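Every read-out reported here was derived from the displayed coordinates using simple, explicitly stated rules and does not represent laboratory data. None of these values were measured; they are calculated from a predicted model.
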Structure 1
Amino acid sequence: MPQARPRIDDERVFAFIAGYKAEHDGISPSYREIAEGCELAGISSVVCVLNRLADAGRIDRVDGSNRSIVVVGGRWSLSKESA
């Protein structure tokens, strides 16, 4: 079965998450920060997009944990300035 073409919101949210994690030493943004940063209507919109990204294998999440979005294949390391 062919994969669905990514939606614009999916790409925007994925880029926001990756950028946020890069700027914040690997810490994930909150759902509210994603909604505000990507100009989505609200948390439910974020959840829908994150579900699609997870189904596509681009992210993973730890259930019941805040700021638990993992970019599949992403690596975050402590910067020399922080050490």
Structure 2
Amino acid sequence: MPEGPDVPQQWMLGSGGGSAALAGHLGMGFALALFIGTHERPQAIFEQHRQARKDAGHPGPSSEMLAAAVICADNAEEARFLAASHT
């Protein structure tokens, strides 16, 4: 992994505990993709990320975020039409 003061923080996008743990192990931030699949994502996924980061010895706090797909349109009918192609 690149290091130094000018290197931006690296993030991993994932939809489950395996990718959360891998991101933590590698010292990366983790973005939980709510738009991949339709299954429930327990809040414990973020805890898996934090624990893997801690177990790997990475200093400092962990970074997590949610990633969601959002549909915007001029009206509800158009929004439903656009959303139908993204499921």
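Work out the source of -13500 here, i.e. which of 1, 2 gives that when helix-only ellipticity at 222 nm (-39500 (n - 2.57) for each DSSP H run of 4 or more, over all residues; to 500) is computed.
Label of the originating structure: 1.
Work out volume of the Cα convex hull per residue in Å³ for each of structures 1, 2, then name the structure with the largest result.
2
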